[in-house]
Structures are given as structure tokens and as C-alpha cells.
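So, here come the structures, one by one.
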Structure I
Amino acid sequence: MKNKEGGFLKLIIVIIVALLLMKYFNITFTEILNYFNLTLTEIIGWLKQALNWFKDLFNSVK
């Protein structure tokens, strides 16, 4: 359990540092998406695929 809490804390710290860097360099989320030629619909599609993959993974473990 301690290992999971440490990983979650690291994730929170990485997100906070990324947001602070975005604020410091005056970069928006939309500009990052435009730089990588991504749209929100593509990202939502990837998230749906990842969610389905995790569901299949958990169902296979049962």
C-alpha cells in the first residue's frame, strides 16, 4: 500500500510542476494540442480505448 501512495504522490507532484511550467511560460493546453496536431476528439477516443483496454484486462484476471 505504501508503494501505491508514493506513486500517487509522485503523479500529483508531476502534474503540479507541469501546470506551474505552463503558467511560467504562458502556454495553454490548446497550444500544446496544436503543437502536436491533436484534437480533443482524438484524445477522448484514446481515453475510451484505454478504458476499454483496462476493462478487458480486469475481466480477464477475474
Structure II
Amino acid sequence: DGGTVAELCTSPLRQCGAGNLFGGNEPARTFFQTLTASAGRYGGGKLPDLDRSYLHGRDRR
């Protein structure tokens, strides 16, 4: 961080000449690194089975 405005680069987060940091890059990377470590330690979860009524939609009348 400094007093001069500059673009930001990721991995590691820093000021640079040609930025590549966009909206969700750092938060997504942090989330997936944490989730991967947790899943490895505690085991992965399982999503519930699909409710088949959502496959073709429903009439709103």
C-alpha cells in the first residue's frame, strides 16, 4: 500500500503495473483454499438428492 494510485495484482496481493485483480479473485481463492483444507480434515459433505419437481418447473397459476 502506498500513496500512489496503481493497479493491483493478485497472488500475492500487491500494487503492480498491469493489474489482474478483479472482484471475486481473492475472496474466491481464500474460500476454496479453506474449504479444501476443511474437507480434507473433516470429510466432504453430500448434497441432498434433487427434488424432481424442479426439473420441468411449475405452473404459477
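Coordinate-derived values only; no laboratory data. Just so we're clear, the structure is a prediction, and the values are computed from it rather than from any experiment.
Consider the structures I, II: one of them gives 1.52 for Cα Rg over 2.2 N^0.38 Å as calculated from the coordinates. Say which. Computing Cα Rg over 2.2 N^0.38 Å on every structure in I, II gives 1.52 only for I.
A value of -10000 for helix-only ellipticity at 222 nm (-39500 (n - 2.57) for each DSSP H run of 4 or more, over all residues; to 500), calculated from one of I, II, originates in structure II.
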